[in-house]
Structure P
Amino acid sequence: MSLNDVERGCLLTLARASIAHGLAHGRPLPVNLADYPAKLTGPAATFVTLELAGQLRGCIGRLEAARPLAEDVAENAYAAAFRDSRFPPVTAAESARLSLHISVLSPSEPLYFASETDLLGQLRPGIDGLILSEGGRRGTFLPSVWEDLPDPAEFLRHLKRKAGLPADYWSSTVKIQRYSTEMFG
């Protein structure tokens with residue numbers, strides 16, 4: 001999906017409004033899809049990332065498109081501000097200083113590999129978001145995580161830990177999917 005500047009601005013305004021609505025009412029901003037351009041009403045999967053003074057302050061999203069894009073952004077912005085278990089809820093004082101980033105995900109596609117080395121050779125640093133699944137555990141990293149973990153082996157080790165596996169874990173049953181994102185904010 002390729003959004004223009006107006007559509008991106010609309011989604012960023014919506015995300016900020018949903019956080020403000022959450023502060024006032026304790027729930028996400030209700031979205032009237034008739035108020036949005038057609039491109040923002042189709043199904044899409046998004047993540048909303050919040051930063052405060054350059055530090056992560058919340059990040060919540062979906063990996064599969066299950067609701068309209070505008071609705072997904074409103075729900076995920078609220079959830080990133082108030083439901084990310086790694087952080088206390090955002091306060092009114094913090095909300096004005098938050099930086100918001102929205103990532104719209106492409107559909108994920110499975111990667112096929114014979115070994116961990118084979119997998120590492122297929123990764124595209126800075127482009128691929130990855131979903132690792134193994135035995136009921138699952139973790140994902142958005143493509144933006146490559147900024148902090150540019151080495152594919154290190155990226156994969158951290159992703160394994162995020163999924164609740166040892167960093168050196170490997171099995172022939174590990175499943176990896178990749179996706180890309182359109183990120184703005």
Structure Q
Amino acid sequence: MDTFQVNLQSTSIIDLKSVCRYFEPYQYRHQTEAINWLQTQLSYPIFREFTQRWENEVVSPDPVLRLNNYGAAVFELQQMLNKTGANLVTDGQFGAKTQAAVMQFQRKHRLTADGIVGNLTWAKLREIVDPRYLWQMFDAYNPIDNPQQIPALDWLQNRISTTTLTEFSRRWRKA
């Protein structure tokens with residue numbers, strides 16, 4: 001491990017697989033802080049797709065939903081809204097009651113209350129109902145049992161700008 005630490009110090013950008021491999025959140029708090037910072041730099045669609053790849057799920061973006069839509073995504077939306085206090089029938093129909101619940105949720109969380117469920121509304125719902133933290137995912141890195149984690153990390157690394165990766169590397173090293 002000492003050799004690796006020297007190599008980490010000599011490169012300007014750290015490979016995310018190496019970060020996961022040598023992540024010690026309970027010994028080095030600044031590592032967790034660096035990863036938390038990195039998560040704030042990821043757009044919701046990028047973070048969502050990464051989590052899907054990490055969990056070996058089918059990769060699909062959250063659809064934009066509005067009045068009169070129907071289907072599985074509306075059903076999921078209604079279930080999530082109910083977990084935040086709405087009292088909707090989960091029927092997969094985006095009717096007036098679902099729209100009102102969406103607008104109430106949006107107002108409560110200081111989002112544009114237009115009744116349309118886009119990236120910001122999905123992100124806030126997922127943050128509340130099923131919070132995902134990058135540091136916990138990195139801490140659970142196990143490419144032997146979960147080989148999909150390797151390409152997921154490569155995919156993520158290729159979507160982060162060099163500037164952001166350089167700043168993350170600085171924070172990771174606590175420089």
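Any read-out appearing in this document is the output of simple, stated calculations on the displayed coordinates, not a laboratory observation. Computed from a predicted structure; not experimentally measured. Cβ atoms are built from the backbone, for glycine too; each structure is taken alone.
Matching task: 61, 32, 28 is the computed value of Cα extents along the principal axes in Å. Pick the structure from P, Q. This value belongs to structure Q.
So mean count of other Cβ atoms within 10 Å over residues 88-95, computed for just one structure, reads 15.8; which one of P, Q is that? Of the structures listed, the value fits Q.
If relative contact order in percent (Cα under 8 Å, 6 or more apart) computes to 35, which of P, Q did it come from? That value comes from structure Q. Structures compared: P, Q; top value of mean count of other Cβ atoms within 10 Å over residues 40-47, i.e. the largest, recorded for P. Consider the structures P, Q: one of them gives -9500 for helix-only ellipticity at 222 nm (-39500 (n - 2.57) for each DSSP H run of 4 or more, over all residues; to 500) as calculated from the coordinates. Say which. Of the structures listed, the value fits P. Source structure of the calculated read-out (log10 I(q)/I(0) by the Debye sum over Cα atoms at q = 0.22, 0.27, 0.30 Å⁻¹, for residues 80-127 alone, -0.86, -1.07, -1.18) within P, Q: P. Across the set P, Q, FRET efficiency 1/(1 + (r/R0)^6) of positions 24 and 152 (r between Cβ atoms, R0 = 25 Å, to 0.05) reaches its highest value in structure Q.
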